[in-house]
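In structure tokens below, several structures.
Computed from the coordinates by the stated procedures, all read-outs in this text should not be read as laboratory data. Computed from a predicted model, the values in this text were never measured in an experiment. Cβ atoms are built from the backbone, for glycine too; each structure is taken alone.
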Structure P
Amino acid sequence: MSVGKSVRLFLADGTPGGLLTAEIMNWTGHVVAAPRSDLGALLKRPEANRTGIYILLGDDPDSMGGTIAYIGEGDDVSKRLYQHSRSEEQGGKDFWDRAILLTSKDANLTKAHARYLESRFISLAQKANRTRLINGTAPAPLPLPESDISDMEYFIAQAKIALPVLGVNLFRNTTMVTESKDASSGGEVVKESVSPVFELRSKKHGFVATAQEIDGEFIVLEGSTARNSWNGVDDGYKSLREKLEQDGTIEISVSGTVAQFTRNHVFASPSAAAAVVTGRSANGRNEWKVAVSGVSFGRWQTQEIEQDLGGDAS
């Protein structure tokens, strides 16, 4: 059975778009997020003067709906954030419009801890492949005792829960994770909500795509094939298909007869995924079918709801 979590959010200025903090019960970590326009208020907070990790986020001009991210660490994070707020001519970074700060409430994070966390977060972001990371390669972490590594892995596990609540998804898995119980989760049972495998196939056009809904996100799986070109009206999904071809997520075969997904990709909806696969507008709730039973995605969802309601009623 999965263990629930209580995430406490505090809107520092009373507005949802301003500076806010996030905490998880029984976790010493502390998260502060702020738009660039509120950087001054962020730098005045005591957390900003501690050792910690920061994430800079901005829109990717070369990707529809995509983001750019930079992950860093510092003994006094406020100094690093101030440096990054300056113009590029002054050694800063212009791309970002939001900053996320991760520190410890007990102020026990050391430089070695921060270097370890920075390296691990960069590796996780590269593996998730949800955003364009401008860090390059992950720096080698400083050596830590085994007990400290366990503590830092627990810190990472909790951060991966808190950050998506703030809309920061660059570390979220796009692959199925089986139920586990280990030190990185503090000895808790971890189980993601995973659907059956769905298929969308066409004998005429020679493609078979597979997908799963993992932790509430609809993901087309690596190795799926799709129609070799867009053949519908330009309704916005055509641009999405072109973007995925440009960034290498979808590659056209040498023969040109079919396209293939080179990695897992998260879509905003089953219909967006179906449109990209079929090369036309499509109702994903009808076109994606459970591979084993042939039940549509929409019907599968309804059955899940009915099952949940039936379980509550019993």
Structure Q
Amino acid sequence: MQAHQILKVRVDALCEEAHGVRSFRISRLDGRPFERYTPGAHIDVMSPSGIMRQYSLCGDPECLDSQIFAVKKEEPSRGGSRSLHEEVSVGTELSVSAPRNLFRLEESASEHVLIGAGIGITPLLSMAYRLAAQNARFMLHYFARSEAHAAFMTRLSGEPFETHVTLHFAVARDALAATLDACLCQAGPGAHVYTCGPAPFMDLVVEHAQAHLPATAIHLERFKADPAAAAETSPGSFDVQLASTGQTVHVEADTSIVEALASIGIEVDTSCGEGVCGTCMVDVMSGEPEHRDHCLSQAERASNSVICCCVSRSRSPVLVLNL
């Protein structure tokens, strides 16, 4: 994280939300309220082990005195989730970033269909808070292995959510497609779908949602990158030119755009390094990016107007960036 992005916070409460899932309620050490954020936003959290990961905010966006995020303890863990589960207690101080949002509600939608699985409930919960406050038309479908593995059940089963929530426990793999179709078939032509959860689950949601809605009405957020995605295309080498000065740097096949720019003194903010969080997005002035991220919308990819510099490449010999 860059220095201007860091907020010092204190953990005020911990709650075991489900099997292996813990929520963290934090407040600012300086006593000031948090800035307002839009539903679907996430923050970077630096764990006591020094590993930084991205977590969706899952509280009420109108509550500015505190923020809530939830962490699933991954087995095996690369250290981030394990550290937050095992080394954090009430009173622990952490460093977090300001919220960023690549998973926004579409304000023009006539209705909203939220479909989450497991820990993927987190960004959808903040959306549900906002939609309920607006008396908007929405349904939240939550898939989990069992009630014990379903997070935030106390909130979801009470007001203002209970009439909007359908729970799907232990849905067999061969029944999942039909269940998703049932969730989506009643969506009107102006509906938008939002999904978060394991990659295979989201891929199936997108596949079935496209039978009812245009691709631009389907939104998803990934928690981590698919390692196979970057291997699908040849890495290649290319040049990056700075629009402000005309300076050019060569990006070798085994070097990221971020690393190449750093070699000439141009620092681009990064966080996840996997094309998930969107911290390193830069506007493209000319050239054709080869998108390898997991955060840009289909419209952004089609327009080639922005690139995630930590993972993406260039299909053209020169890529001119707004730097």
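To test your reading of the models, identify which of P, Q gives 4.6 for distance in nm of label points 7 Å out along Cα→Cβ at positions 93 and 293 when calculated. List each step's numbers first, then the result.
Working: P: 4.6; Q: 3.3.
Label of the source structure: P.
Compute volume of the Cα convex hull per residue in Å³, for residues 221-276 alone for each of P, Q and report the one that scores greatest.
Values: P: 75; Q: 107.
Comparing P, Q, the top value of volume of the Cα convex hull per residue in Å³, for residues 221-276 alone belongs to Q.
If you rank structures P, Q by FRET efficiency 1/(1 + (r/R0)^6) of positions 45 and 237 (r between Cβ atoms, R0 = 41 Å, to 0.05), which sits at the top with the largest value?
Going through P, Q one by one, FRET efficiency 1/(1 + (r/R0)^6) of positions 45 and 237 (r between Cβ atoms, R0 = 41 Å, to 0.05) peaks for structure Q.
Quick check: 61, 58, 41 is what I get for Cα extents along the principal axes in Å, calculated from one of P, Q. Which structure matches?
P
P, Q: which one has helix-only ellipticity at 222 nm (-39500 (n - 2.57) for each DSSP H run of 4 or more, over all residues; to 500), as calculated, at -9000?
Numbers: P: -9000; Q: -5000.
For helix-only ellipticity at 222 nm (-39500 (n - 2.57) for each DSSP H run of 4 or more, over all residues; to 500), the value -9000 is produced by structure P.
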